[in-house]
Structure P
């Protein structure tokens, strides 16, 4: 599978009154994983948007297993689930510094033409970077 990993430390402001990472922050962690997944392929999400292509999230599912807390070192593993057509689907695993799984997740994003706000096909330049044998 085509995958990428990012690591970062949990900041105090990401935690709630119980001292754990607020659940809404996980969507941002997944986005960080996706953006870096594209960057490793040599594709900037910013340049995609500037060329008129946007990728809104149309489905987000997270299974929480264990809480992350302030100062944990987090690792987000992002994997492409299948060859994209009009949608692109990612699977994720989030681990702490002890290699304990904190969450698993799945997102589906749609390729959209920014000018028309209509679905469009995955750009050829992205498909050319994906080796089907790795998916």
Structure Q
């Protein structure tokens, strides 16, 4: 969403840094992942959930292999696809380990000390609160 279309992008599509800079400023330990520029499948989620599940598997499993404990995104459709399609990912890849997915404003709410009711965690398919509690962020 920050990179396409290039005419209105606010970051370099070949070497994006704005999202990592934001998360680092919020206090996160950012993990670089070569799949961070890969599209989640966008609106294919309506037509063919399997395409999106395969893409979500690639994106999420590569993040985990790099040491990520969660994934954060600035695109609402990526947040939905990467979070909610984990059910289908698990059906296709039974060994897949679920991972929390955050929309960037959820992390901002935590970093700014807002009450969790403002973070909208009840909308997440994979509950991020156990990870946040483990990290003593809630």
Comparison of P, Q by relative contact order in percent (Cα under 8 Å, 6 or more apart) - largest value held by: P
Structure responsible for -5500, with helix-only ellipticity at 222 nm (-39500 (n - 2.57) for each DSSP H run of 4 or more, over all residues; to 500) calculated and labels P, Q on offer: P
Highest-scoring label, criterion being distance in nm of label points 7 Å out along Cα→Cβ at positions 36 and 108, among P, Q: P
Highest-scoring label, criterion being distance in nm of label points 7 Å out along Cα→Cβ at positions 20 and 124, among P, Q: P
Which of P, Q yields 15.7, 46 [Rg and Dmax of the Cα atoms in Å, calculated]: P
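Taken together, the values in this text are just the output of simple stated rules run on the coordinates, not laboratory data. Predicted, not measured: the structure shown is a model, and the values here were computed from it. Cβ atoms are built from the backbone, for glycine too; each structure is taken alone.
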